[in-house]
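Engineer: What follows is a set of structures for review.
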Structure 1
Amino acid sequence: MGVSRPFLTVCTLFVTALITANIIAVKLFQVAQVPLPWGGRAMVILPAGVLIFPLSYILNDVLTEVYGYRTARAVIWVGFLCNGVAVLFFWLGGLIPPAPGWDGQEAYQRILGYTPRLVGASFAGYLVGELSNALVLARLKVATRGRWLWLRTITSTLVGEGLDSLVFITIAFVGTVGAGLLVQVVIAQWLAKCLYEALATPFTYLVVGYLKRCEGLDTYDYDLTWHPLRVLR
């Protein structure tokens, strides 16, 4: 059985969003300053990866809704593998001695020289968040009998993005910054990503509707089990 072009397109965009987000996440930007209940103001700072990383969750929703949890799970593991290959060769590229006269080594290491702790945090947050997102959406689809797609996508994102942010920030920064700041960063990332998903709901409806018509598929996972380590079945 061949693989359709629409499916390949969604998978390619999913992996591209994941790898791009990890590269640009090294840049931080300030969104706003918000007042605190106990006085004073706090800066809301986010990594640039939030510009594209939520797209992977939108595409995860599309894959799960149209092709089912098992297919989405396989694509999530493919994304994990591709990201691992990218990180490996970024690291190897940094080990190669620079040519005489090339002054970009420090910049290369600053952008692409991931520390083992950040790599582990990123991988753990990705797997927990994406797999949870797909599982919740698939279960809700059966529970709602395919109705209220907006409810399924937003609810699954609240769970998936929340776990992703919590796992990543905790592993990456616990012990290096105060607990209060950790909580602020987790909440800020979670809310920003969920807002992104909510605003993209009309786009999700269009893509899901097109794929269901094009593929002739509308998968319901009635016998769904967790099994996160299974790649195919």
Structure 2
Amino acid sequence: MRLDQAFLDQYQQHELRTHGRKNGFVTKGQQARLEHWLPIIGLPRDAMLTSDDTDLTKRAAPWVLEIGFGNGDFLVHMAQTHPEWRLIGIEIYLPSVAKAVGRLEDAEVIDRCRISQLPAQFVLEQQIPEGFLHGIVINHPDPWPKLRHHKRRLIQPEFARLLVSRLELGGFIHLASDKPDLAEWMRDILNATPGLHNEGVEDGFVPRDDARPSTKFEQRGLCEGRASQFLQYRK
């Protein structure tokens, strides 16, 4: 079924402009999980991640951000392989949030997560302090292949500087893309961003980590004959 309008009016943000899909199909069970969990783990628009009113937001545990977490496969992977981390995920597509919430709950890691449906630029600027994050993960962002749409690509020089400003010293940025043009675009911009060290080999990319789960977009790329490329940076 589609998310009903009353649910969209309550949980989908309308104030800040975003590009991409706005509605989609969910099961009744997925919508029920959303209704239960979003009031608990959702990051309200007027909240800062530094608030200390719950165990989740105590700074003692490192915070890692995933931008565009899709169905939540990689969020679950990080939560399971790094039990010492606290995770915040950003995803504007509500049906994907519904699937991710189910996966996080089934994996019994949802209590270590926060979720935002606001644009990443807003979250980073308004809700995360400078030097706060231990790491940032961006897997397969929208390639916006048409030249006139390149300005919509997530990684831009100004945005890259914003990412660096929110990382602690020694913090990391990990990226992946199955689109060679976009992978090179991200590499060139991040290589030119002050404060970042590229941990890749001669071409700037790193080998695939064997422990990494194969996400939906990585599998789709392989089916279409494109192997994903991976970038790692350290502040």
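Engineer: Here helix-only ellipticity at 222 nm (-39500 (n - 2.57) for each DSSP H run of 4 or more, over all residues; to 500) was calculated and came to -9000; which of the structures 1, 2 was it taken from?
Structural biologist: Of the options listed, only 2 reproduces it.
Engineer: Out of 1, 2, which one gives 1.3 for distance in nm of label points 7 Å out along Cα→Cβ at positions 30 and 94 as computed from the coordinates?
Structural biologist: Working: 1: 2.8; 2: 1.3.
Checking each candidate, the match is 2.
Engineer: Among the shown structures 1, 2, from which was the value 17.2, 53 of Rg and Dmax of the Cα atoms in Å calculated?
Structural biologist: This value belongs to structure 2.
Engineer: Determine which structure produced the value 25 for relative contact order in percent (Cα under 8 Å, 6 or more apart), calculated from the coordinates; the candidates are 1, 2.
Structural biologist: The correct label is 1.
No value in this document is a laboratory result; all are computed from the given coordinates. Everything numeric in this text was worked out from a predicted model, so none of it was measured. Cβ atoms are built from the backbone, for glycine too; each structure is taken alone.
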